[in-house]
Structure 1
Amino acid sequence: MDNFALGPDILRISDLVDIVEDLKITSLLPLIVHSFDTARISSAIYERIFGDQDSPYMYLSGLFHDIGLIVFSEIKISDGIVKAAKTDFSEEGEAFDIEEITQLDTDNLHQLFTGVMVRKMGILPDDFVHAMENHHTSFEKLEDGKRGLLANILSASDMMAITLRKCMKYGLPEAVKSMINAVKKSQMFDEVKKASLDFLKSPLELGNIVDEDVLKDKHREKMAGYINLNQFMEFLKPIVLMVDIRSPFTLKHSSAIASLARDLARELFKNEFDAKILYMAGLVHDIGKLRTPIGILHKPGKLGEYEMYIMKLHVVETYKILSKHPEIMEIATIASLHHERLDGSGYPWGLSGNDIGMRARLLQIADVYIALTEDRPYRKGFKPLEALSMIEDEVNDGKLDPVVYEVLKTMVKNNYRIEQSDILIFDFFEEFSNIDFVNELLQRIS
C-alpha cells in the first residue's frame, strides 16, 4: 500500500463523468439525472453550430452547470438553524423535484456559485465557465458572439432537460412536443433555436438521452484529456461539500479532517506528496454517506442495531465509488479504512496490524480527533485536551497508532488550529458573505 505512486496526470477526464454518475443516489438522483440530460442536449446543440471539436467542453459544462445548487438542494436556513430541506429523501423515500430546488434560489445565485467551483477545477476554458455563470441570465443581457451563444445553448438545454423529465410520464412523443413548444416560445439566438429544433427532430438522439449509457459512451470517446492531482482535488471538493452540507453537525467535518490529515502528514512524512494524498483521502472518506438516510444522520440519540448497520455501510459505499479507478486506488483504500482498528475491532473488513499502512493509521486518528471535538446531535464537542486523553486510551488499548498520536499530541499542545480558510464552505462562498443566507451559513462554522 505505502509503495503507491501517483503521476502528474492521474485520471482521464472521462473518469470524472463516471464518478458523477455514481452519485445517482439518494436525494441527489434528480439533480444528477438533470445534469446528464443537460450535458447531452447541450453538446448535441453545440455540435450543430460549432462542430464536434470542442463538444466535450460543452458536455462538461452541462454536467457541472448546477453544482452551485447543492447549497439549496440539501439544506436551508431558518432562524439561524440549519434544517434538512424537503429536497432531501424522506425516510419513506420521497424524492425532490428539480424545479423545487431552483425555486429555493430566487436570485439564481447558484450559477455564480457554480462558476467559483468550476474555475478552481481548471478543466474548462473560460468561455465555457462564463456560460455556466450566465445560463440563467436573461436573453437581452447576453453578450454577442461565442460567449453569448454558449450561455444561450446551456440555458436552452437546461430548459429542455427540465421539460423532458416533467413530461416523460406522458411518453416520449408528448415530451418532445412540449420541448418543441417551449423552444418556439423562448427567446434565443437564431442559431440556437434552429439547432434546438433540428435536434428535436432526431428520434435517435432523443432516445439515446433516455437510454443513458449509449450516449455516455459516445462522449467518453471524445474526452481524451487527463487531469492532474490538483485538478482532481478541486473536482472532489464540491462533491465533498454535498456530503457535509447534509447535516448541521458536519458542515466542516470532511474539510477539517482533510486539513488535519494533511498537517499530520507534513510532520510525520516530511513531504508534500504524502500530505496531498492524505488531504484527498480525508476529503472523500465519508463520500459514501450520500447513501445514508438523513434521519439516521440527524438522530439525536443512540442508533439502533439496524440504523448502525446502515451507518456503517457508508465506508463500503465510499470504497465502491472510488475503487473503480485504479489510478486512485490508494486514496480509495486509505479513505475506506478510517474505521478499521489495529486490534481488528474496526469495520468494515476487520483488518489489523500490518494490514493497515501508516497513511491509513494517520487518517484514523485525524477522523477520531475531529469527530470528538465537533458537536453531535447527542452531545457537545470535547475540548482538544479531553479529545487527546480519549485517543490516548484507544492507543493504550492497541486500537490506534502510537506514533501518529504523539505527533498529534505535540501539535495540539502547541495550540494547533485548523484555519478557517481550509473549510470548504469558506473556500467557495466567503466572497458571497454579503448574501444573508450565505452569511448565516458561514457564521455557523466560524
Structure 2
Amino acid sequence: MAYKVDITIPVWNQCKYTRMLLESLLTHTDPEKTDYRIIIVDNGSTDDTPALLAEMAPRFPNRFHVITNTENKGWCVAINQGYDARRPGSDYFLMLNNDILITKNDWLFDLIDPIADRPEFAGSGPVSNAVAGLQSVLYNNPRVQAQEALYLIGFAFLLKCQAIEVIRKLDGFFVDELFNPGGAEEIDICMRLSARGYKFFINRRVYLHHFLSKTLSVVAPDLQAFHIKHMNLLYQKYGKEEVLAFMGNTHKRVLLAIPTLGQVHWKFLMTLITLEKPEGVIIEVHPRSLPDIARNNLAEVAMGCGADYIMYIDDDMIFDNQNLLMKFMGTMAKRPDIDVLSAVAHTRNAPFNPCVFKATGDEPYYNLVSDFKKGLIEVDATTCACTLIRTELFRKMHKAMGHIHFFDFVWVGKIRMGEDVGFCYNAKKYANARIWIDSDECVHHIGENLVISRKTHDAYREHAIIRETLKF
C-alpha cells in the first residue's frame, strides 16, 4: 500500500522557482508508491504565482490544495496552516522550500521507506548542495548510504504525523510561531521530539538541489543577522549550552582547504593522511589557477558548509607534528582573541627567511622578521601555507567589505605583496583581526633540490660555505 503524504510548500513570489519545483516534483514522484498531495500556502504573492497556481491546480485536482493568505504570514504560520489542512489518515507530513529542484525518481519513497517500520525515528531528510550540518553533500561518503542525525534542516523535512501529534498534544502546537517568519524552528521541533525519545535519519541516497534562501533573502536581506537573531531565540527558550550540546557543537568542525596545481608530492599526502583530525572534518581541494582565487573560493565553501574553522594547507608542505591541527584548535579554544594562527613557513629562495611580517608606516610596509622568541607571537601578517582561521572572521570581513575578495594583493608603493599578506591587511583593517604565529611549529616547503625549513634558514645564516651551496 502506498505511503500517504501531505507536502506543504509555503510560497511568496519567486514564481520561477515555484514552477521548477512543482514540475520536477510531479515528474519524479511515483503516485503508486507515495499517495501524495501538495498543499501550497500562498503568502500573498504579488508576482505571477497566483496565475501559476490557478493554471496547475485544476490540471491535477487530486494532487493540489491551495491556501491563499492576503498577506505574508511567514513560514511558521504557513506550515501550521498546511498541517491543519492535511488529509485525514495521512501518515507523513513534508515541509518543503519552494527553491528546491528534484532530479531523482522515487525520492519521496526513498525518504520514507527506511523509517517506515522503525518507530524510534520521527523524521527523515535528504542531502543537498546548500544546507548546514551533516546534510551537506560535503559529508557524503560512498560507504555511508544513511546515518542517524541529531537534527534535520527544514528545507525538506519529512515527519511522521504520529510523532507530530505527540508534541502537539504535549506542547499545544506543532511549529512554534515564536520563530516566525522562519529560522531555527526546525531545531526547536527536533529538540522537542528528541526529548520524547525520537531520532532522525539522513538518507544520503536522496539529493535535492537547493537554490538557497531565494525568498528569505528578500524578506531578510542581512541573512547573517537574521540567523543570529533566530538562534538567540532558541538560546532564550532552552539555554545556549543546552542548544549547542544538542546540536553537537561541543566538537568544532574544520575545513581543510588545499589550493593545488594537481601535482601533489607523496610526502604531502602522507602528512595529510597521518594528520590527527577532529570529528566532522571536511577536506576541500581547489584547482589553483591563481592562489587568491583558490583561497577566496575555499573561504566561501567554509562559510557555506558551516565549518567553525578553516585550515589552509599548501600542497607542497610537510610538517613534523601530526598533532598540529588539534594543538592549534585547542589554542584558539582557550584564546578567543586569536583570529588567525599560523605555523612558521620559510621563503623558497635564499636567505630562506620565515614568512612572518611586521608592518611599519602609515601606509604599511611589511618587513620580514627573521628573529623572534619561541611560542605564541602576535604579528601583523603571515603566510597561509599552514594556517588556522576562524570562519567567523570571514563573515565579519564580508559584512564590512561587501564582497568576498578576502585574499587580494596589496601594493605598497611600487612593491606588490602576496595575497596572504593582503588577507592579513584586510582582516586587520575591516575586522580588527589579531594574527598570531606559533613559532614552535614549523612547516617545510618541498623544493626541487632540498626541503626548506628552519634548519635551512639557520644553516644559510651561520655558514658562508652553506650560503654559496644553497643559492639557486
- With helix-only ellipticity at 222 nm (-39500 (n - 2.57) for each DSSP H run of 4 or more, over all residues; to 500) computed for every candidate in 1, 2, -10500 is reproduced by structure 2
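Using the calculated result 0.20 for FRET efficiency 1/(1 + (r/R0)^6) of positions 30 and 318 (r between Cβ atoms, R0 = 41 Å, to 0.05), pick out the matching structure from 1, 2. Spell out each step's value before the answer.
Details: 1: 0.95; 2: 0.20.
The value was obtained from structure 2.
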- If percent of Cα pairs over 37 Å apart is calculated for 1, 2, the one returning 27 is structure 1
- Query: Given that FRET efficiency 1/(1 + (r/R0)^6) of positions 70 and 438 (r between Cβ atoms, R0 = 25 Å, to 0.05), derived from a single structure, equals 1.00, which label among 1, 2 identifies that structure?
  - Reply: 1
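Once distance in nm of label points 7 Å out along Cα→Cβ at positions 302 and 430 is calculated for all of 1, 2, which comes out largest?
Going through 1, 2 one by one, distance in nm of label points 7 Å out along Cα→Cβ at positions 302 and 430 peaks for structure 1.
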- Item | Which entry (1, 2) yields the derived value 16 for relative contact order in percent (Cα under 8 Å, 6 or more apart) | 1
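None of the figures in this text is laboratory data; all of them are computed from the coordinates on show. A quick note: this is a predicted structure, and the numbers were derived from the prediction, not measured. Cβ atoms are built from the backbone, for glycine too; each structure is taken alone.
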